[in-house]
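Asker: Multiple structures follow.
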Structure I
Amino acid sequence: MSLSFHRIGRSRRNVVALVLIWTALVAMLVLLQAAIWIVVFLWLFTLPLAWEIWKNPESRLTLDTYEIGWQGILGGDRVTLKQIDKVRFDRRLDMSMRVTLVLADGRKIRLPHDVLPPHERLEAALQAQGVRTERNPFSLMG
């Protein structure tokens, strides 16, 4: 089972979320007569999403019978499946999943969050390729 995952910043979900939030902020100004400084303060929290929509970064992850490769905002890499001892899936306290490749020589490579598909799909694809996986319910460090 191979896996190919691709994500772009200018997704429909991101655009709809930004439009809804900005509409709510304008409604706060017009209908509720909210203080402008409160609306501007809340508007500042939407700037990272607006920047992502503007820049439209692409990230991808591919897994085949020979290797796993990824390309994200901060760069990419490839690792052959023979080099991987196990893949750790650590649930963080914010409920996100951290995926770490533990190589046979002891090195650890953490996959960037922006390249990760839903963790169930990734774990199933890795197991189908014969890669050992380990799931940790919660992890603060590691």
Structure II
Amino acid sequence: MVIGSFPVGKLFMFGLKRVSKPVGDLLMWMGKHHPFIRHYVIMPPAQLYNVFEVRSKMRMLRLKQPRRIPRLTPPIATRLGANMLSEAIVVAIGLGLIYYEVSKSYKNDQKKQQQVEEERRALDERVDRISDNIERQEHDINWIKAAVKN
């Protein structure tokens, strides 16, 4: 199934590309002006993606696997790597926010559960005290009844 067949998936992918565009532009600028970042951060994921893409397409077409896959040109690899990394950064930030919200919700649930347990403990103690008072009062009543009969 293709992601384009689902309107929500299409909308999500459009939003992801839209949000990651400024990050991709920043990575492109850094790739153009900083050779270290270009060669060791941006281009390797793009080259690896190219290898996987070519091999998977050859496998789907049931063709013989090539021994050597031609490398992408530096500008294409820089653009592809910057886009991939920007989308990965946006997804990582989104996952981090989801994790934060889930952990915050879990902590709140734990606090509520602890409060319920404390209230239950307090009510149990109160019931125990009341039952002790009732037993003592029944004992006193029986003593008074015995004293009145005599």
Structure III
Amino acid sequence: VSTVLPSLIVVNIWREFPFAMIMMMAGLQTVPEQLLRAAQVDGASAWQRFWHVTFPHLRNVSTVTILLLAVANFNSFIIPWIMTGGGPSNASHIWITHIYELAFGRQRWGVASAYSVLLFLTLMTLGYFYVRALSGNERQEGSA
């Protein structure tokens, strides 16, 4: 059993966990205290307050965080390349390292360019959803 991908996953979690937690902490601070108090007065338990008041307020910040981390992972070249160089038997090749290997290792410029265009389209799609998530946040804040 190869330990290449699990080791890369551990390093990426180590690298991205602080950003995700700061984003979640910022999201937790936006939950209106009045809503939490009102739920408590209505007899909601701590779990019910979290599930029905806090958790829905974290949806937007969670969406933005997940999209930002997804874009960062698609562009994460340095860690996999330095740790494994593509890994034993290409076990740790991710999209970006595969493009690099095709272009500069095998000099298959056309295939690497095609993969780059696909990567670009994927990142543009993620960017579209990111902008929609941000504009959704602005609409909700404007209506509140």
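Asker: Given a value of -24500 for helix-only ellipticity at 222 nm (-39500 (n - 2.57) for each DSSP H run of 4 or more, over all residues; to 500), calculated from one of I, II, III, which structure does it belong to?
Answerer: Computed on structure III.
Asker: Oh, and also: Identify which of structures I, II, III gives the largest calculated value of percent of Cα pairs over 17 Å apart, for residues 53-116 alone.
Answerer: II
No value in this document is a laboratory result; all are computed from the given coordinates. Quick caveat, the model's predicted, so the values are computed rather than measured.
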